1. Tell me which of 1, 2, 3 gives -25000 when you compute helix-only ellipticity at 222 nm (-39500 (n - 2.57) for each DSSP H run of 4 or more, over all residues; to 500).
2. Ranked on distance in nm of label points 7 Å out along Cα→Cβ at positions 30 and 70, which label among 1, 2, 3 comes first with the largest value?
3. Of the structures labelled 1, 2, 3, one was used to calculate Kirkwood radius over Cα pairs in Å, for residues 38-85 alone, giving 11.8. Name it.
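What follows draws every value from the coordinates through simple rules; no lab data is involved. Please read these numbers as outputs of a predicted model, since none were measured by experiment. Cβ atoms are built from the backbone, for glycine too; each structure is taken alone.
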Structure 1
Amino acid sequence: MGLIQIGVVGSAVLLRLTAFGWFAIISIIVSAFSFGIVPAIVLGPLVYAGFSAPQSAWPLLVTADVLLLVCALTFEDGGDNSSTSPLQVLTGSRALSGRAIDRACRFSGIVYLFTLPALVIWTIAS
């Protein structure tokens, strides 16, 4: 399961790079100035749990994976004139934007950040 988690984290990073904009530039700068601590805090628990979690924690692990990928697909990033999400880039449809996509991104991102501590605690406790 650990190698799958590395693939999921790598896929999320690659998805984010398909819609490159100001948020991507800022996250690269923050990652560089924090010496990789911020990405390790956000993405590291998935890889850790993938190698260490018992099988009883795998449903929560899969839930965290899905939430991470949904957030990576729907997070809009843009330049000075317009914003786009990886979902729009991959499908070629500009109709996939608006409040529903924005809410899906926010919801999945917030719930993902809440599942990380639960996943780490479950992994450490068992």
Structure 2
Amino acid sequence: MNKKMLTYGLLVGGAVGAATALLYAPLSGRELRNQMKESKDEWIKIANEFKENAYELKDSVSKLSQDGTEIIKELATDVKTAVEEWQNEIEPTKTAMQKEIKNIQSTIAELESKLQAGKETIRPS
């Protein structure tokens, strides 16, 4: 959503709401005009405060966005470093396990061939 359009929408909505409330108030024309003159300064003050708050909100959102971007970059770097360290730490274990698996496979193949040879010698001819 466009921030500028939101701000304009809030300002126009507030002005229309205030005008509607004033027009439907049970006052005579003269009393209404006097009340509008008296409350003009208050409305200007409210509009200025709203404007200041909108600028502060914009600045806060901008800073939060920048901070969030920095935090995400740092987090990504930390995760990448941790994964690399973990991979380096497990490399010797990984290599040893692969060697052990090859030995086990070799032993199984050897036992299967001995078992086959043993079955052939036991069979009656």
Structure 3
Amino acid sequence: METLRAIVVFIHLLGFATLFGAWLAQAVGGKREFTQLMNIGLAIAGLAGLALAAPWGITWTPGMSFYIKITVKLVVLVIIGAMIGMGMARQKRGEKVPAGMFWSVGALTLLNAGLGYFWH
């Protein structure tokens, strides 16, 4: 069971890397647009994260802080998804993505990774 959980953690990290890597490529490249690859990374990270919230046969009983952490990370993920969705809708209409929205997606993605790593 622990091996399967480790595989899901790895998939979760791949989702984060895909989302953040696609965002960073746009930031460094100067285009500052949202891409479909960001949506894919967001979906992978989100689904794997929800799978990781399952009990997995662990002998310890998760405390209240575990559920608060999962809830906060899910809310941040939904905000990131909403921003990417709004930005992509603007792009389809031929408008530019606002700089604040673009940079917020990167910052919130890093925040979510930090919450997962530092909040125990």
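1. Derived from 1, not from the others.
2. 2
3. Comparing all candidates, it corresponds to 3.
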